[in-house]
Each structure stands twice: as structure tokens, then as C-alpha cells.
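Given below, in the form of C-alpha cells, are the structures.
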Structure P
Amino acid sequence: MARERAVLVGAGGISNAWFGPLANEKVDVVGVVDIRKENAQAKIEQWKLTCLPTTDLKATLKATRPDFVVDCTIPEAHCEVTCTALKAGCHVIGEKPMASSMGEARKMVKTAEACRKMYMVSQSRRWEGKHDLVKRMVTGRKLGELTTANCDFYIGAHFGGFRDEMPSPLILDMAIHHFDLARFMTGKDPVAVYAKEFNPKGSWYKGDVAASAIFEMTDGVIFTYRGSWCAEGLHTSWNGDWRFIGDKGTLVYDHDQTPKGQIVVNKEGFFRQIKDMEMPAERVKFGGMHGALREMLAFLRKGTKPQSECHDNIKSLAMVFAVIESSRKGKRIPIVW
């Protein structure tokens with residue numbers, strides 16, 4: 001028998017990544033809501049659900065009284081959907097990014113507080129074995145005191161459609177993953193940023209699809225980000241290629257391969273004597289959206305706070321909008337949330 005009941009909102013392509021984990025965890029999907037009823041019906045048939053399709057979220061929540069809502073809508077709809085669900089007495093797990101503006105994000109956090117409900121964002125890349133491994137090595141001080149983190153992201157992506165018309169497609173649509181990973185893997189939060197967005201020659205995008213950013217993080221750590229979605233050839237990983245530098249050594253994680261590192265073992269000589277680091281085994285059993293869902297279920301069953309609950313995730317979103325503001329104003333921008 002199902003232990004929890006859920007309503008899923010937004011029956012687009014990304015919803016397919018949620019229906020499987022919901023079934024695996026034996027969550028009873030009691031409603032599928034979409035602005036187009038036929039989309040909701042199609043997902044119900046595809047996943048062999050017994051609920052009815054609907055276009056009315058408020059009515060569905062009132063009729064079904066779910067434990068939580070899964071928000072798979074577009075970013076511009078996240079605020080309305082999440083606040084509606086929270087006010088109806090439901091917890092919410094939503095897709096990234098949290099909102100399409102910091103004003104909306106702050107409203108969502110305040111609504112969660114006022115309703116005393118959990119709102120968490122599925123930053124799906126946190127639930128990957130190698131990312132967890134990097135975090136353990138870096139925050140476990142295997143490199144000594146962390147000083148620097150770098151991320152490069154270069155891919156020639158020919159999407160077509162709305163991304164080609166966005167003003168900041170890389171930063172708004174993709175970099176939230178890398179910024180959140182920077183916080184996750186270093187254990188540091190953003191303080192300020194100086195950034196430049198640009199649109200390289202030969203770009204097939206209308207907006208600025210490349211960027212360079214220097215983030216000041218807590219404890220004096222510097223995080224640099226370089227990225228482009230119109231870089232042909234020699235692509236990095238979609239997760240980015242990373243380097244972490246501490247006062248005792250360096251860890252590199254690139255092309256989704258097992259991280260490798262070296263640490264100093266003798267402090268004498270022009271080049272210090274170093275040795276390769278031993279990497280522990282990966283320990284994440286449930287990746288991506290499944291991992292995020294299990295954290296929501298752990299909250300419902302045990303009261304365990306999810307790592308990407310809204311008070312934390314808004315910090316990653318603030319990095320996105322600070323980059324855009326810094327580029328527009330041409331100056332260092334303090335990061336607030």
C-alpha cells in the first residue's frame with residue numbers, strides 16, 4: 001500500500017524523469033495537472049496511472065489532498081504553482097531553477113515559512129556518486145584548506161527553439177547546475193561576483209551564450225567559472241570539468257571520470273614531493289530525481305531536512321542573477337538572497 005500521495009503538475013518531457021521514481025518508491029500519484037488536459041491524459045496512459053487528468057490545480061488539491069506536489073512546470077510558473085500548493089497544505093518538490101526572479105524566489109521561501117511546509121528544489125546533479133565523492137574529499141579537508149575551485153563548461157549545443165532567443169541562455173538555463181555544484185562540492189556560499197557575459201562571433205544564439213565569472217566565496221575561497229554553449233569541438237562534460245586546490249594538494253574531476261588528486265608529502269625542494277590520493281568508493285545508490293525524491297520522502301517519514309530545501313537553494317539562484325547583474329553593470333556585485 002502506498003505510504004504517500006502526490007500530485008504532479010506540468011506534464012511535459014521532464015515529468016518522465018519523475019514518474020519512474022514515484023512508481024519505484026510506491027508513491028500514489030493521485031493527480032496529473034497540465035494547462036493542456038490532453039498532455040496530462042497522455043502521461044496517465046503512458047505510466048498506467050488510475051487518476052484523472054485536470055487543468056485546475058486548486059480543485060485537484062482540494063479533491064485529492066496529497067502529501068506533496070511535484071512541480072515540473074516551466075520556471076515562469078514555479079512561483080504560482082508552488083505557492084498555491086503550499087497554501088493548500090502540501091509540501092512541494094520542484095524542478096530547478098527555483099524561480100524566474102529573486103523576488104519570486106523570496107516570495108516562495110516566505111510562503112513556505114508562513115504555511116510551515118517543506119519546499120525543496122531538485123538540484124538533480126547533487127545525487128551523483130562522483131559529485132558526492134568530490135564533496136567528501138574537499139569538505140573532508142583531504143586537500144588541506146581549500147583556496148580555489150575552477151569549473152570549465154564548453155559545449156556546442158544546437159538546441160533550436162526558445163534557448164536560441166533567450167537573453168542569457170547559458171547562465172539562466174544551465175549554469176544553475178554548476179553554481180549549485182560549486183556550493184555542494186566546496187561547502188562554501190557565495191559572497192560576491194564579477195562577471196562578463198558575451199556572445200562570441202559565429203554564435204547561433206541571439207543572447208549572450210558565453211560567460212566568465214569570478215566568485216568570492218565564504219572563507220576566502222575563489223571560484224572561477226568559464227562557460228559557453230557555442231564552443232565547437234573538444235567538449236567538456238555536461239557537468240563541467242573541475243579543479244579544486246587546497247594548501248596541501250589538488251583534486252581534478254573532468255569528463256565524468258573518477259576524480260584524481262595529489263597531495264604534498266615532503267615540504268622541501270623547488271617542487272614538493274607528492275603522492276597520488278586514494279579515492280574511496282562511491283556511495284550514492286539513487287541518482288538524479290530519484291535521489292531528490294527520496295530526500296523528500298525521508299522528510300515526510302522521519303523529519304530529515306533535505307539538503308536542497310528552499311532556504312539553501314535560493315543561494316544558488318542568487319549566483320545566477322548576480323552574474324547577469326554584474327555583466328550588465330560592469331562591476332563587482334555582492335550576492336544577497
Structure Q
Amino acid sequence: MDMSTERYREYEACKLCPRKCGVNRYETKGYCNEGAALHVSRAALHMWEEPCISGANGSGTVFFSGCNMGCVFCQNRMISRGEIGKVISTDRLVEIFWEQKERGANNINLVTGDMFIPTIVTAIEKAKSDGFDLPFLLNTSSYLEVDSVKMLDGLVDIYLPDFKYIRDEDAVKYSNARGYVEAAKAAIDEMVRQCPVTEFVVEKNDSGSVNRNAEGESTSDYSDENKIMAKGVVVRHLLMPGMLIQAKMIVKYLYERYGDKIYISLMNQFTPNGELAQFPEINRKVTDRDYDSLVDYAANLGVTKGFMQVGETAKESFIPDFDMSGV
């Protein structure tokens with residue numbers, strides 16, 4: 001039997017995420033507001049990821065519509081609720097991969113593709129069979145079933161998961177995601193199992209040459225701006241207003257569990273979306289004092305493999321126009 005046909009049966013009684021809503025997405029939409037057809041809102045170079053992801057050339061993002069989370073502070077609400085996007089075929093998705101490569105992308109960055117993993121697997125297999133050689137990156141909320149992550153084993157080179165909460169009551173209150181903590185821990189465990197070693201290469205120059213270090217080999221250390229991640233896991237945490245203690249708990253958990261196997265990215269770009277009147281405690285930006293305290297805590301804990309944001313990062317430049325560009 002064609003493996004793609006077999007894996008597409010996942011859509012018939014969907015249990016790809018911990019919600020396990022069980023709907024037939026060929027006939028109706030799941031909680032994620034998506035059916036079985038690929039729904040994409042933007043495909044373009046993105047310059048605002050971590051330096052080892054975007055580099056100078058940019059990350060080849062593909063933004064998928066829909067989301068299985070329900071974050072009240074969502075910055076991408078127009079696509080996360082499935083309101084904007086274009087339905088495309090699997091073959092068209094493969095074409096987009098190649099177009100991103102032609103633009104000079106360092107990688108293919110699959111943003112919130114969690115709802116379409118069976119189809120994404122087929123697209124990556126097709127691209128690789130045709131000689132496609134850029135790293136594939138899954139940019140995810142981590143609210144996934146482990147079996148869904150296992151489908152990507154050997155296909156995704158870089159995982160960029162969020163670790164939003166370590167207290168389930170907050171996951172329920174702000175993201176309507178019961179069981180998030182247990183699910184995220186298990187999903188990230190599987191990602192690290194698949195990609196236990198971090199590898200960087202030198203970013204290609206304008207002529208398309210030089211993609212290894214001086215010795216012609218890859219390196220496991222990110223030491224300068226020219227290094228681009230080729231394999232590995234970068235776990236993100238977005239500091240939220242009034243949640244400094246939770247953020248420190250997350251950093252402690254990640255460092256004690258994975259040590260230097262992963263990179264930790266601490267983010268301060270939380271931006272109120274204008275719809276948080278019912279949640280006044282988070283209806284503001286995070287303070288510099290809290291963010292500095294979090295970064296200092298990570299450093300004192302021993303974290304050396306990580307990224308922090310500097311300057312005024314809570315601004316609209318991080319939110320692209322979801323206008324079906326490149327789709």
C-alpha cells in the first residue's frame with residue numbers, strides 16, 4: 001500500500017494532537033479550524049528568527065493556516081483561526097520548497113504545520129527524492145502527540161518547539177490547552193531523541209558556495225554570525241507578563257533535562273493584541289527588569305547555549321503580512 005495513502009487515514013478520525021477531537025477532516029473541520037487539505041497563508045523569506053535560523057539570507061518560512069491552540073494573546077489570529085489562506089496541493093507545496101531555495105533560504109521553516117503532518121511528510125519525501133538538500137525545520141507549539149512527531153523522524157532536521165507553560169492551569173486559562181505540559185514535554189523528548197546532536201555550517205555566500213567550515217566539516221558549536229544550524233533543537237520560551245517564576249521553572253527544567261543537547265531561546269516580544277480586556281494581568285508588555293532577571297537566571301544556572309533578544313523587539317516587524325505571498 002502507498003504509505004502516503006496509509007498516513008492520510010490520520011485525517012479520517014483526527015488524533016494528531018492531544019485534543020484527539022476524532023473528527024473526519026475530509027468532511028468537517030477539527031478544533032484547529034482546518035480540514036484535510038493543505039491551507040497556506042504565506043511563503044517568503046523571514047529575517048526575524050534566531051540568528052542561527054535566519055542568518056543573513058533568511059529562513060524559508062511556509063506559514064500554515066489554522067492552529068490547535070487557543071491562545072488569547074495570539075499575534076497571528078487571522079491565520080490561526082483559519083480565516084486567511086489558500087488551499088494548495090502537495091505538489092504545489094514541494095514547488096514552494098524549491099522556490100524558497102531559489103530565493104536563497106537557509107532552510108525550509110514549516111510554521112504551525114502541526115495539523116498537516118501526514119501531508120507534510122509526503123511533501124518532504126517527494127522533495128528529498130528529487131534531490132532537495134536544504135534542512136527542514138518544524139516550528140511548533142509542541143501541543144502534539146508523540147506519534148505525530150515520530151512521523152517526521154529522519155525527515156525534519158531542526159525542531160523549533162515552544163515550551164509555553166509548565167503549569168497546566170495557565171495553559172488552560174490562556175491557551176485552552178488542557179494537558180499541554182505533559183504533551184509538550186513528551187513531544188520535545190521525541191524531538192531531542194531524533195536530533196540529539198547540534199550541527200552548524202557556514203552560511204552560503206552570494207555565489208552559493210562555502211557551506212562548511214574551513215576544514216570542510218560541520219561544527220557542533222555556534223560561535224559567530226556566519227553559522228547556520230543544520231541539525232538540532234532550539235526550544236523557545238516567550239516570557240509573559242507576571243510569569244517570571246514560571247519562566248525560570250521552564251529554563252531549569254530544560255537545562256536539567258537536556259543540558260547542552262539543545263539551545264534555549266528566551267523571548268521578550270510578548271505584545272498585547274488588543275483583545276485582552278478579560279485578562280488584565282497580561283494586558284501589557286513584559287518589563288526589562290523581568291526579562292533581564294530571566295536571562296541572568298539562565299546564565300547563573302549554567303546555560304551557555306542559548307539566545308536572547310535585545311533592543312525593542314515587541315513590535316510589528318515580527319508579524320508578516322499574511323497576504324498569500326509566494327503561495
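Quick note: the coordinates plus some simple rules give every number you see, no bench work behind them. These figures come from a predicted structure and were not determined experimentally. Cβ atoms are built from the backbone, for glycine too; each structure is taken alone.
Out of P, Q, which structure matches -10500 when helix-only ellipticity at 222 nm (-39500 (n - 2.57) for each DSSP H run of 4 or more, over all residues; to 500) is calculated?
It must be structure P, since only it matches.
Of structures P, Q, which gives 54, 52, 35 when Cα extents along the principal axes in Å is computed from the coordinates?
It was calculated from structure Q.
When distance in nm of label points 7 Å out along Cα→Cβ at positions 110 and 190 is calculated, the result is 2.1; to which of the structures P, Q does this value belong?
P
One of P, Q was used to compute distance in nm of label points 7 Å out along Cα→Cβ at positions 198 and 278, and the result was 3.9. Which label is that?
Q
Computing FRET efficiency 1/(1 + (r/R0)^6) of positions 262 and 310 (r between Cβ atoms, R0 = 35 Å, to 0.05) gives 0.35 for which of P, Q?
Clearly, the read-out refers to P.
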